[in-house]
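Taken together, the values in this text are just the output of simple stated rules run on the coordinates, not laboratory data. All values reported here derive from a predicted model rather than from experimental measurement. Cβ atoms are built from the backbone, for glycine too; each structure is taken alone.
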Structure I
Amino acid sequence: MENLFADIEQIITNRELISPDRFVNAAFALILALIAGFLTGPRGFSAAPLVWRVIDISFGALAERLDNLNRKSADLLLRGFFVSVVMILFTGALGIWLDETLYQLPQERFMEIILVSLCLSTGAVIHHGMRLYQVMKGARISKGTYLTLAKTSRIDLSGRDDFTLTRTGAELVTRLFDKACIAPLIWYVLGGLPLLFIYSSLAALSWKTGYDGTYNNIGKMVLMLEKLMGFIPSIFAAALLAMTTLIVPYSKPLSGLKSLTSEKKQPYEQGGPVLTTLCHTLNIALGGDVTTLNGRHMKRAWAGPKGATAQLSADHLKRVLYMTFIAQIYMIAALLGGSLWAML
């Protein structure tokens, strides 16, 4: 036992699990995802990360075929456990193999930055959010504006009013900031490509089959696993959003910070601390009942303070985009600062 504690102490002292190179790689991957995503916009009518779409095609398609709500909950939970374990083993092994292989290549650092950026959705979702904002302001609807919003949020938007469209866009931007930006970068910094791929695959499968925790289905297991890995990063993401109130106009600086300690929070599966903080900061309400693209009705809680408005305007969406962009700049600064700390 003494040897075990000595080994753990040595790892912490030497910071073997916290590499300065990974801090720098993460910062440059975020910058790359911001610039490239903003210039190109969403590809294939989806603002989700490329890795999410790969998981969707492979493990997500399998999980959806096995997700028969007529089966018993225990059976569906077991099926979800099987799919999750197979996916984790595959993505973890792929990450370990890439970690070992990239060292042998001349441009290994640049390739690793690209791989990390493929797990992120930052510039693309901001690009789409800005286009949606322009449409809400009366600009001509471009091909795929609403289709991209529906496919990425996985919500049926047919017949919805402008308030619902704006709420959906604001919620999508906020939740992708958490699940497709902050959380994957934190796990990459802590464990390299293996933990990055494992978390990203769990987030992707939750996005595919989780239904925000409103069904006792095959997605219950993957939601539990994603929550284990994503809960602490979501608090960090919420704190970053709360600190943007120092810059963002028409926001309430202390409300976002107070919401982190409030007993009444949005369930983690439906947005958690990030959505709660955003709503308290801007005094808006997000959530509510929606229908998914495959026809399942999700009864979700409303996030936001008492008396908050659910009738969001285009300007609300603009502030959400501004907040998430500033929070990503904060994250870049934190990563670069972390690299200096790790070198000490």
Structure II
Amino acid sequence: MSLPTKKVYNSIDIAKFVAALIVVAVHTHPFGGTAFDYYANCLGRIAVPFFFVATAYFFFRREQPDIVAYTKRLGTLYGLWLLIMSPNVFQRFFIDYEGTMWVQIRHFLQCLLFGATWWSSWYIMACIIGVNIVYFLSRRWRWSNTQLLILGGIGFVICLLTSGYTEVGRWLMPNAAWEDVHHKLSIKYYMFPSNSFVVSILYITLGKIFAESDWQSWRVFRSRRGALAMLIATVILGMAEVHLMRWASFKDDVWLWLPFFTVLNFGLLLQTDVKLNPDLGRWLRNLSILIYILHPFCARYVNPTLFGHKPLDIWQFAMSLTESLVVAIVIIWLSGKIPVLKKLY
């Protein structure tokens, strides 16, 4: 059952903007490497799963989802920002990276598909590839949502074992064999499952299920108060998981509690009515995209002396956010006079 496309969810627009701020915090460590910073950083991982679910929800709730237009729009967005970021991308892949021209090109293409060409680009490519995979498997090959969830679950497990739960991988395989697998994925082939379409499939499927089903009748959402209590309990359990796994963590991108939190959070947001000026809603939506794309450039290249896990990282957060916000506002304002700029968001 497809839902009507005209309903506006101001709660989602507000949440997108907040999630963009959270991503800036994750990348700039405003709490300066303290113990609290570790937990805040892991809690900040709620942002990207939410973005995936929201993207899939608004795509699949249409009567006739246009995968060509969707791919073209995001592909244009990616291509234009790749062009804007090209000096830094060229420096990274073709000057700083040692090897023959073929090795450098292969490195670039692998990061294009399985990682990032610039810091925040992986999410855009993960959306392009992930939505196309879910769309074609479901519409052309008639995969059920259950089959898609299984596929997404397998991808999620792979991400767990190559991210927060790397020690489990060492327990399941001889240490040398696991190190060889990890080396090939992350160093030789530059495939980072937790920063690629691999992690997106589960969340995109969840967004599709929200779009196509009567989610309000799900037992978990029959009582909004009960769902909220479960959401809070999930956060508490998540922090317990973070605490228990801290000693075993290689990276902190993927945790078991995130899918459960994301489902509860997104369902509650859909149930929440917020009165908001339509123009403000559009501004928040557009600002969230631009802040997400712009802030790594500000953090790495505009404020290089501030970047790092240092006590002054609160200034890195404040400066990077302010600069991203100002540039984003200018782009949106200018797009009213130069329409082609709208393709940047």
Structure III
Amino acid sequence: MKKVNIFFIIIGLLFLITPYFINVYSIFRIVALLIGIIIFSMGLILNLPEKVAKIILIPLSLIVGLYLFDFFIVNLFNTYPIMAIKKVSSTKVKTYNSLFYRVYDCDGELNIDNGYKKSCPCDKNYLPTINVNKILENPKESFKTYKNKFVHIEGKITTIVGTSSLGLSAYEDRIDLNGHVSFDNEKSVVIDGLDIDPADYYVYDFIEVIGIVRSLKTSDEKTEIHITDAKIIPSSIYDKYELIVNEINDRSVTKAYDKFYYMGLQGIYYRYDENNIYELFYLLMDKRESIDNLVKSTEIVEEDGYSYYPLHDYTIVNCKKDNVVFVSKQINDLENACDIN
């Protein structure tokens, strides 16, 4: 082998090896690899027969080998990849997308996702929270801004499609009782590829989503931004609530819903925050709450023809035919509670 060949091979090796000792993501690492591939290939190709075939096969083999070596180094030492495309979702969340894997950078902590199977593992506070109304003000511009980036979106569930998809449409700012709003179904964010139990979610629920903006679908009737690789974060607003019991000076029994009645009450409400107030019968109807859960720590009192649970804020009376009456604590005489017409 001629000296010039050896010189090219040595210099090429230096350019090929050096980037793997530098644990930062930089365009200079991939540039160094490209220079190394060219110089090293020249050292092998010079003065060899069948140069046309060698010019194609040797660089191609080097690229494949270096990619596999990069994949091996990243998984073994948890380092920044060289052969990957960087996407910045926020100052603390970045992804490095390679051919068969990606690396999440969560404020300097690296997480490897072989096969693109994991959702974003970064803390939700590392991404700015965007209300669905804001992102849907101009869906096309939002898509251009966030395409292939991870976003943290909050909004209200509009649609639940089996176990794999949820929809969040734009809605009016004024939220009504029981979370009811008027949705703008012409514009929505669709979360695809989920694996959820539909029984865990309800239309009008306020939720948070972290996922990657993948595509924009438009038609004459609607515009949809589709998000994949998503994880659903149940909103913390449902972790605690303020109980509101509206008492009235009326001892008549009034129907609230189905087999639920009020006596001496205008309503019982769970206030999660100023914009999310739910009436108790609505929670019972939607099976978010249950009578068993309400009375679980209270002893039942049996009377002739009815029974009751003396809770702290109101009394629950069980009548015939599975009727349930919620009675004001101001009413001690419960004999008439089951006088239901």
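Quick check for you: by FRET efficiency 1/(1 + (r/R0)^6) of positions 60 and 228 (r between Cβ atoms, R0 = 25 Å, to 0.05), which of I, II, III is greatest? Walk me through the numbers on the way to the answer.
On the way: I: 0.80; II: 0.45; III: 0.20.
Going through I, II, III one by one, FRET efficiency 1/(1 + (r/R0)^6) of positions 60 and 228 (r between Cβ atoms, R0 = 25 Å, to 0.05) peaks for structure I.
Any idea which of I, II, III comes out highest on distance in nm of label points 7 Å out along Cα→Cβ at positions 36 and 196? Provide the component values of the computation, followed by the final result.
Working: I: 1.1; II: 3.7; III: 4.6.
Going through I, II, III one by one, distance in nm of label points 7 Å out along Cα→Cβ at positions 36 and 196 is largest in III.
Check the numbers for relative contact order in percent (Cα under 8 Å, 6 or more apart) across I, II, III and tell me which is largest. Spell out each step's value before the answer.
Values: I: 25; II: 31; III: 9.
Looking at the calculated values, the largest one is II.
Out of I, II, III, choose the structure whose coordinates give Rg/Rh (Cα atoms, Kirkwood Rh), for residues 132-171 alone equal to 0.99 when calculated.
Working: I: 0.91; II: 1.18; III: 0.99.
Attributed to the structure labelled III.
Name the one structure among I, II, III that log10 I(q)/I(0) by the Debye sum over Cα atoms at q = 0.08, 0.13 Å⁻¹ of -0.61, -1.01 was derived from. The partial results should precede the final answer.
Working: I: -0.37, -1.01; II: -0.39, -1.14; III: -0.61, -1.01.
Considering all the candidates, the number was obtained from III.
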